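Structures are listed in the sections that come next.
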Structure I
């Protein structure tokens, strides 16, 4: 018997036992939090993903239901160097091992290279994909090579000229300390 799995309500244990495969290509705009983080989401930008059910050994040696998730997207962000729009490629390749409950997942979390989650019969795979893409996006997005020259100094000739001819407040303070009059 072939079971059909749904990404919005995934029975993780059955999906892992069946070594199920789900894949999709969704519009970026279908991922509300990703779209909100984006500078100006284009209508044609997509998120491509693949989830495979499997059994993996947990840090305690037990065989547990697991999920291997691959996801790719190009997120429209603002380059923090030149402040111009850019598409930042984001890739997710993660393994999730499902433990019986939150406390057993938390107990083994430090010992595991995989992400540990509580087992559920109704996992929202769409939300998990969105979470992982949000975590994978660059903290400081920037072009490898900005499209225009970037001024890397805030100081210019007008700034230098404005400081000329003014007495330093520290010089006046030093004169007071020596018993003199500030200039």
Structure II
């Protein structure tokens, strides 16, 4: 077992600079950051029990991560790949998803103007060969920071501007909708 004065890890100045640079990265996962802090503390002469106390890990766990660092460097501190089936929606699918959503369906030669989950899923299945459910597609859109919602359909783009102006002028002449003059509204008596 290491004593308080014994260095568990002896880093070169270059390695210390590399660890310092890694610790300053914002995208560093919290688990790898904690392991790098363990290595840094061990290089500064802290004991396994001291490192275990502030990290909330056992001394055996701290020793295991220090041994992995000694064997494989900072790359050995990363998590192992998770077991299980690989995701169907890989990086290529996510790129195709982003490209499709950023364009109007009509621009892609499709016979509709608004994406729905089902339409988008069918289009991406045709383009990538990967089929995902509509619910999972909405979850992927949320991860990519796209908003899902119901479109507001208007007919403004189909209306003739001169006809609209003529109708507005006629409504102004008769005093509003329905041709009746404006009257005071009746209110229900309060109890």
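Supply the structure label, taken from I, II, corresponding to log10 I(q)/I(0) by the Debye sum over Cα atoms at q = 0.11, 0.20, 0.24 Å⁻¹, for residues 46-133 alone with the calculated value -0.39, -0.90, -1.15.
The correct label is I.
Comparing I, II, where is distance in nm of label points 7 Å out along Cα→Cβ at positions 30 and 62 highest? Write out the running numbers ahead of the final one.
Details: I: 3.4; II: 2.0.
Comparing I, II, the top value of distance in nm of label points 7 Å out along Cα→Cβ at positions 30 and 62 belongs to I.
Looking just at distance in nm of label points 7 Å out along Cα→Cβ at positions 86 and 102, which of the labels I, II belongs to the structure with the highest value?
Numbers: I: 3.8; II: 2.5.
Structure I gives the largest value of distance in nm of label points 7 Å out along Cα→Cβ at positions 86 and 102 among I, II.
For structures I, II, which has the highest computed value of relative contact order in percent (Cα under 8 Å, 6 or more apart)?
Numbers: I: 20; II: 12.
By relative contact order in percent (Cα under 8 Å, 6 or more apart), the leading structure of I, II is I.
Could you tell me which structure in I, II was used to calculate helix-only ellipticity at 222 nm (-39500 (n - 2.57) for each DSSP H run of 4 or more, over all residues; to 500) as -15000?
Numbers: I: -7000; II: -15000.
Matching structure: II.
With Rg/Rh (Cα atoms, Kirkwood Rh), for residues 126-165 alone computed per structure, which member of I, II shows the largest figure? If you can, show how the numbers build up before the last one.
Working: I: 1.39; II: 1.30.
Of structures I, II, the maximum of Rg/Rh (Cα atoms, Kirkwood Rh), for residues 126-165 alone occurs in I.
When volume of the Cα convex hull per residue in Å³ is computed for each of I, II, which one produces 333?
Numbers: I: 203; II: 333.
It was calculated from structure II.
One of I, II was used to compute log10 I(q)/I(0) by the Debye sum over Cα atoms at q = 0.18, 0.23, 0.27, 0.34 Å⁻¹, for residues 14-53 alone, and the result was -0.49, -0.75, -0.92, -1.12. Which label is that? It would help to have the intermediate numbers written out before the result.
Working: I: -0.58, -0.71, -0.83, -1.07; II: -0.49, -0.75, -0.92, -1.12.
Working through the options, I get structure II.
Taken together, the values in this text are just the output of simple stated rules run on the coordinates, not laboratory data. Worth saying up front: this structure is predicted, and the values here are computed from it rather than measured. Cβ atoms are built from the backbone, for glycine too; each structure is taken alone.
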